[in-house]
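Please find the structures below.
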Structure 1
Amino acid sequence: MGVKSVGLMLAKLAVRSGYYIYNHIEYPSLIRGGHNVMQINISTREVIAPSKTTDLLVAFDQQTIDKHLSELTKDSKVLFDSDGYFDTTKINQEVCLFPIPLSKIAQETGQNEQFINIVAIGICVALGNGSLETLKALIDEEFKDKGQEVVFGNKNAAEKGFEYVQNNLAKAITDKLKPSDLMTSPIPLMVINGNDAVALGAISAGLEFSAIYPMSPISNIMHTLAANQDRYGYVFKQAEDEISAINMSIGASFAGKRSLTATSGGGFCLMTEGLGLAGNTETPLVIVEGMRSGPATGLPTWSEQGDLQFVLHAHQGDFPRIVLAPGDAKEAFDLTKQAFNLADKYQTPIVLLLDKNICDHEQSFQFLDTVGYEINRGKFSTELIPNYQRYKNEPDGISLRSTPGSGNFFVTNSDEHNEEGYSTQEISDRNMMMGKRMKKLETCVREDLPKPQIFGPEKADLTIVSWGSNKGSILEALRSFKNVNYVHLTWLSPFPTDELSKILSTSKMILDVECNFTGQLANLIREKTGIEIRNKLLHYDGRQIYPEDIIEKINFVLKGKHD
């Protein structure tokens, strides 16, 4: 039924009418069919999380009504095809029903029944007193590549749906989508998800090569990069598998090109040998890991935060890796840009750890920009250097990097090596190289590691600590409390041990919020700081933690109750 495309169209209409949006998207692991849903949250203030309740439910099939009954309140409305076979007997009688002949309206436009989604969008816009002209402009943008006949058909379907409301449901019209007063001095907004933000961040950071094998939830990074490579002058390669993807990217980086690969947890399993190779050869590389529910295939189109400990310890032995975890699409854009500079500076793999919710969910932000961003290649030279030593032992652990073809002769392979790169098994060489590589993290802590971000009052009765896409729901929940604050962690390796210890050691009570079974962040905090967090809110059902869940848990803990 084109749920995602028409849902995105409605969200963009809301943004162009002066509102903020947050799109919560769910879809099954099926090529076609299954229950697809998009929850579009619209407000005059910034929207940062989904909701457990639904004001208007547009049902294209019976399954939609059955699955979302619990979201309906006495003020909710349900829109469905009056010519279809819908059982509405289980719906609370206080809920307002809109049985509308969607199929008939679509057929009257001369189109087939598949156009009922466009008819429904026209109805939604009319019910909210939105702009039909804005909707038509969005249809132009969405279908322009399919020809004028398709554009005309969709516009006609939207207009018929819009007119139906005006002629038959005028009393039901509200101002939910009426162009806002903010439009008199509009703040330009864009609707973007984490996948697109990562791709745009990589392009902004001077991406030169990327190899990716498609795997949910990161596949749209690949689609965006593939579509824009001619325009921005980088090379994109769809690899035959994840092993090829990481090795191609390592090869391009070895040749001096800024490189990125992306995968999910299962693909990262295959990439771990390459991860260690990049660590040992001190080759810069940005790896995006989009977390979904495991183990094995698990819930392949649902979200989880179960890969943290895996990413921190993947591959045998010790080597430095920097792990960054954005909390929304804006942070994904900014941290992607930073990741490329960090990879070049420290000549080591950087893992950008996202969860599926960030990858897929869309949010309205002010236009992303690169103001103040400068590409920093670190200690990198293509000039001829006398007596060049690729792995020279430097005080900060970082050697001068060069590339093949520069005239600087050096050897690079997966064995332990000396300063020239020659394989060695000598104790002194091993100790020197291990110390040199691991020294990079000490330098990173000293020069680049930021303090954890704290939201809410400086002193609080309860401190929440979390990471990833939980950020939006936590911040939304904090609006209901004046005595709760939140520590948002985006750097997980190196870990902000000293600063976090100072914060948590003075906290009255601590609540860990995560989407995994074992509390992997809480375990990391205990490992690094010695602080054990007793109170935990852990979800592992593949769904996002809602603000309502967090509010309930906060009240539970503040009343002196514990898990």
Structure 2
Amino acid sequence: MIKALYLLVAGLLLGSALFAYSKGPLPAAALAGLVTSDAEGRMEGVLVTAKIERGSRSVTVISDDQGRYVFPSGRLQPGAYTLTIRAIGYELSGQATAKIESGKTSQLDLKLLKSKNLASQLTGAEWMESIPGNVEQKRALFRCDQCHSLDTVVNSTHDAEGWLSVLPQMQLFWLGNSTINQPSPARQRKAFPVDPELAKYLSSINLNDRESLPYELKTFPRPRGTDTRVIITEYELPRSGSMPHDVAVDRDGRIWYSDFWSPEIGRLDPQSGEVKEWNLPELKPNLPKWSLAIELDKEGNPWIPRFYQGCAATMFDVKTEKFQTWSAPAEYNDEHASCSHGSVSPTGTVWFRDSHRDLMFELDPKTGVVRSFDSYPSATPKYTGPSHLFYFGIDEKFGGGQQPHDTYGIAVDAKGDPIYCDMGGSTIATMEHTTGKVTLYPTPTPNAAPRRGSIDSAGRFWFGEWMASQLGMFDPKTKEIKEWRPPTPWSGLYRAVADKDGDVWSGGMSTDYVYRLNPATGVWREYLLPTLGGEIRDIKVDDSGKSVKVWVPLVHAGIIAEIEPLD
């Protein structure tokens, strides 16, 4: 009885203390506490992450306007946890650990100190805001951020002559893999000349002949208000070097993913945390074997365009756990073929594209017939060089200033007609699959670089505008394109997808934000992720439950993250 009375009193005292942190009553909690610092007192917008010992799953919540953080009951299983934080300009004063027991609320207050190394906490977008430069210089620099953090640039010591040597070498690396520094193992690529003015600019913003950066570091504010109303769960993939590029949600809530570095596809079960992977079949032994896109058909079978393995699409049968591959005709399937993107049509056909020849292919899996189409009208300029050179600004000098067309994300409407992003020409393209007729619709913002998109229940095509850092929508009925700009600059929006409630989601390649737009009101919400520099290249929505869940892969972190808004 004495022990029971003691626990009751302790619980009442804990409840009173936590209630004092807030303007209202608390939800039932597994772990809660207050975040403070000497500089600010109680701190809103601090990401608090709890990770169980020897576990691969972590859960993150964000402190409210009273500095209170709460992990709801059921979110943390019993065990010992290490706590970390994300708050620009701050770090924990020491190690923070907590023990979670079933049916009890643990309390742990967190004290933060000013960070001694602010530069190590900056996102790519914050570097873009900090680094001086004109429009042309900034656009060139922004392209670097999609492969590696800009602190790689600013912490370097190259002078202008050194950059003239380094930049051509970078053109020979496989795009997206610069974190591993893997040069092309097969194709003999030619490095294009680099503008000396670009080399001079890069040497003016790094540590060349100086001990500190010659400009002030600028940071974005921490999350506020409704942007703190979210729970984020991150799943670390067990294989070392994992680079999940795309994700797809099956009918059982499991997450399928492609890998941007290794020849695997994988499946994550969020309930158990179990991860299982399968090796893609090798089609061309001397060429890279990784993949980019992954989509599911009506039976839940993943489809993967084979990127540098040729003009082909591979299907994984989830029942037999066997692969089957369909290839384009041999004349299109040489060592230069590059089919990174594709889409499964509601009619059952599968589309994939060859960026080398600017062709689209339609596969009928029932007959095995593959039809080819020109991606763009014959009178428009096409870029037939190595597709990776787009990212180094070569496109801006193509054809005497004309932008070459470059197909990227593909979606297919209910009629079986593709709608796709023309990243190079900055248009949205539609194709009639019966005739092959292509119509181009320029984005209102020039050189916006629309990257990837999806079609909502009303047939509208939502897409991210990478270079313009905007979200776009093409309405096939009105033939109009509308654009929305998020509050945070240099977001680098990649893909966009609408949920069942009409909100539209996208991920920032350069900000670590998952964006949520209400198109009717124009109101944005920005959910900051706990992992710095993970790089979001894909986003998918799970509408199967009462509330929406959003999934994003973090390419450079080997993590798949789940975002659950609380309102």
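A compact table of results
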| quantity | calculated |
| --- | --- |
| Answer label among 1, 2 for the case where helix-only ellipticity at 222 nm (-39500 (n - 2.57) for each DSSP H run of 4 or more, over all residues; to 500), calculated from the coordinates, equals -3000 | 2 |
| Structures 1, 2, by mean count of other Cβ atoms within 10 Å over residues 404-411: label with the highest value | 2 |
| Comparison of 1, 2 by percent of Cα pairs over 42 Å apart - largest value held by | 1 |
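We did not get these values from a lab; they are worked out from the coordinates using the rules stated. Here the structure is a predicted model, which means the values were calculated and not measured. Cβ atoms are built from the backbone, for glycine too; each structure is taken alone.
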